[in-house]
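Derivation of every value follows stated rules applied to the coordinates shown; laboratory data play no part. Fair warning: this is a prediction, and the values are worked out from it, not measured in the lab. Cβ atoms are built from the backbone, for glycine too; each structure is taken alone.
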Structure I
Amino acid sequence: MKKNRRSERHKAEKFQTRAQYLLENFTWDTEERILLDVMAQGTLSMSDAREASWMEVKRGLDLVIIKGVELKLSEESLAAFDKAMSELVDFSGEEIDPRNTLHKIFSHETGKNISKELAQTD
């Protein structure tokens, strides 16, 4: 299926402001906070973030690279990625199998909840 890249980019930019607001004004569990932090960067679409697997994550000096997109996340989020990647345990506590190329970074439930929050925030 062909994606409308302009629409995806516009939605990512719109979600950026909303994600920043939600991060600053509400308390979130670890996985939700990290997904909001990713969305607050405005460079990765929600669909790409939700589809990304642990095999598509790389760690730079002061950033995380997901699907080839560099993300300068908060220190807290960077530490969570470091811990997950070193201990091979994802944000929801499940073991990351390095052979499983389909293990998503963010659970379906978290993606659904954050998508809903971002869509309704004004």
Structure II
Amino acid sequence: MERFASKNDVDIESMLADKDSKSTKKATKQAVKILREYCAEKELPTEFENINKVELDNLLRHFYANARKKDGTLYSKSTMNSIRYGLARYLMNEKKVNIVEDVSFGSSNKVFSALLVELK
């Protein structure tokens, strides 16, 4: 018996695809859907993953300030955190951009922090 496994590229890609739980994948998908719906309603490009960091920071800044549930009420603090981290996971996978820690997103992060204070 060999000591080391012989995983091929397909096996490794499968491991990477399965690393997130179903609930994490669902939360990420929902966050992306909400931002796309916001973009569509505001007549902005829905393919936000294709815009540069400056434009994305501005989009997120306005999104955080204006995000509402379908009934028009504010999301809860925990839901906004879930949306933000869902978008962060998606953009890290798609663009290798960290919207939480990259200084390019300082403006949107300040708005997000202010929103959380408002939602207390």
Structure III
Amino acid sequence: MPRLNGAIRALEQDQPAFVTFSPTEIGNAQAVGDAGYEAIVFEMEHNPYDIRALRDCLQYLLNRRQIVQQASLAPAVTPFVRIPPNGGELNQWIAKQVLDSGVYGVVWPHVSTVEDARNAVAA
């Protein structure tokens, strides 16, 4: 079974994984979806935390033609989110909410201790 995560797929094939950061804006999602990146990180640490905008962006990442051709709902560009709380802040609900919306991973900013990492993984 092929990997759904384009970044992991590229790295497993000893290829570079090209990833870009973007605010949660539909136009950016459309442009990145057709640009050949393996992944996109929607930047919500330094931009507004807007789960509706994130969901809209996830929809605009999808390429209907690619879905039919590959018989897979996985987007061509794997979506991640950098969330607002630092690693030490106990805001696990935010990680759960963005994962429930459909992103494939969470970037936890400023994780610098084992306890911070445990908090992130517990989410």
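Here are some notes:
- Distance in nm of label points 7 Å out along Cα→Cβ at positions 39 and 95 from the coordinates reads 1.5; which among I, II, III: III
- Structure (I, II, III) behind the derived value -16500 of helix-only ellipticity at 222 nm (-39500 (n - 2.57) for each DSSP H run of 4 or more, over all residues; to 500): I
- Comparison of I, II, III - label where relative contact order in percent (Cα under 8 Å, 6 or more apart) is highest: II
- Source structure (of I, II, III) for distance in nm of label points 7 Å out along Cα→Cβ at positions 63 and 87, computed value 2.7: I
- At a computed 107 (volume of the Cα convex hull per residue in Å³), which of I, II, III: I
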